[in-house]
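The structures come next, written out as structure tokens.
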Structure 1
Amino acid sequence: MDIPVFIFYGFLDGGKTNFIQELLEGDDFVENMRTLVIICEEGLSQYQKDKFVSQDIFLEYLDDRKDFNPKNLDWLQKKHRAEQILIEYNGMWDKETLANGLPAEWNVVQQAAIFESKTFLTYNKNMRQLVYEKLNTADMIFFNRSVRGEFDMEEYHKIVRAANNRALIIYEYVDGTIEQDNIPDPPPYDLDADVVKIEDDDFAYFLRDMLDSPEIYDGKVIELKGRALCTEEGNEDLDNFAIGRHVMTCCVEDISFQPIFCEYAPGCISRLKPDQHGEWFVVRGKMTFQESPIYDDIGPILVVSHIRPAKAADPELATF
């Protein structure tokens, strides 16, 4: 059974512990699941167990890199019968330590990087590689203890986007208010190309942007990878199908399959069979927006001209 894993990056005293503490005080994240927190470095802030929402939250400290290995981590999970894992990762450890240390059945579903605003530029100047690794792998990036007017959001945005063009960027101010970075970015693919190729990492971005701005995508030839949704019974060729991915918008609880409905273009030779439901394919076709009983309104329909089998997306779960 896969164990969901949430990883929190950042440097010592940058706010990781307080961030995780707040999560463990709320029902939304824990939801009656036995939760193991693995702490790889201790700062000034300490966990306050008496404020945890559940007694089924367990802390284990691993401050020695050699203890961060699959055998030991697997033993800790079994010791506490943990159903989900949170890792407060050591800010000075590289990504190879993480990749080599996780047991095979542990499934990383979300990664967050947490920085203190006033020290971020210093770390980025002096420890660029370590900062880059944290930014590059994170789904969400938090700048905490921010003071309005004392940092340049444009500068922070450029540094983050140089490493990661998909992560959500959030600023938490000292007064407790939160602001999302809404500085517009160009899409991670070429919309002027004859064929707009959507890479595995960009599926969630494409889906959101296509639904938000249909006028940009209407008539474009799109190529993307996904799992086939075939529901008709029998062995006949399907007149239509859907191609999609499981997408996580925010957290593991909101993972859902997000399909793009398809129909065949005249002359399309390859057609799916019902027994190919769930298999991976690359499809190419013209994006249209038309009335359909599927939507009871106007919605996106990909008119497919080419379809071929493919390896699964890596990772299979699409995130923003």
Structure 2
Amino acid sequence: MAILALAKDLQDLRARIGKVVVAYDLDGNPVTAEDLQVAGAMTVSMREAIEPTMMQTLEGVPTLIHAGPFANIAHGNSSIIADDIATKLSDFTVTEGGFGSDMGFEKACNIKAQASGKAPDCAVVVATLRGLKANSGLYNIKPGQPIPDALFEADSDALEAGFANLKWHLENVAKYGVPAVVAINRFPQDSEQELNQLKAMVEALPMNVEVAICEAFAKGGEGAAELATKVVEQTQKPSTFMPLYTLDQTLEEKIMAITEVGYGAASVTLSDKAKVQLEKFQKLGFGNLAVCMAKTPMSISTDGNVKGAPTQFDVLSVSSNYVPVPALSMRCVAL
């Protein structure tokens, strides 16, 4: 699915599948699907999957559903083909990147945009009162366990503490030179006091960002009118989009750019295994690949238990445990 999502057409998909490394020979040279003469058959099996599914919202808005690789292990974005179709048929195209700006957005900018040649004109960062308060560190929240009742109660101090997380994501988006809009996803139990508090905190930030309360889930298009207006306004502003790295940089330089700039890590350690593998992949000609980092989506850091906006965390080990996929990117794991 990840390869399919980055293909521009059937011919491009065929070429990418042909580059998939399936093994190494006795001399250490990569063996690809093309070498095994199976790339054509593999592509044929995908000939219908390459076509996006056209659906519609309850209000009749055209929606393309195509591919959904997870952002914590893959590149986390819908397909380039769906985006191309949408941009040809509409004035504005909204496409999704999974999880936060350290995950789906990072890979949209560093992997997808460099593969498609199309840069985002605006980034919409979705926030909720509950999500921000959960990042305050004041609640005992565990995966698989019921959400504490206290999280649904108004608490301006918890909201202010958790706001550091949203501020970090907005600053991260700004690193790519993309204007941003904060969409406050409103729930029925949200308090007006906290909504106004959050809106005021965003408006006080000294950066190119707008904010709107979104009630699309409850009110449909009417509930997203303010958000849509702010997004249109932001797309009219100059964009100085710049990925964190260029494809001609070394694999290690790309990894450092993602971890030190994209995550804000204080230090990064490459495991001995990763160093050996990176040197090997560089010599084999894979150095021009983008880097797809596998990381927990539960934290900006590599520790899923650390909430808020950690700034002095260390990436203890970056271990390259996967065969490189020249059809896609180099996959690494941040621990």
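Quick note: the coordinates plus some simple rules give every number you see, no bench work behind them. It should be emphasised that the depicted structure is a prediction, and the values quoted were computed from it without experimental measurement. Cβ atoms are built from the backbone, for glycine too; each structure is taken alone.
Some notes on this structure:
- For 10.5, 28 (Rg and Dmax of the Cα atoms in Å, for residues 243-282 alone, calculated) the corresponding structure among 1, 2: 2
- Highest-scoring label, criterion being FRET efficiency 1/(1 + (r/R0)^6) of positions 59 and 299 (r between Cβ atoms, R0 = 35 Å, to 0.05), among 1, 2: 2
- Which entry (1, 2) yields the derived value -9000 for helix-only ellipticity at 222 nm (-39500 (n - 2.57) for each DSSP H run of 4 or more, over all residues; to 500): 2
- Structures 1, 2 were shown, and Rg and Dmax of the Cα atoms in Å at 21.1, 67 was computed from 2.
- Origin of the derived value 14.2 (mean count of other Cβ atoms within 10 Å over residues 35-42; candidates 1, 2): 2
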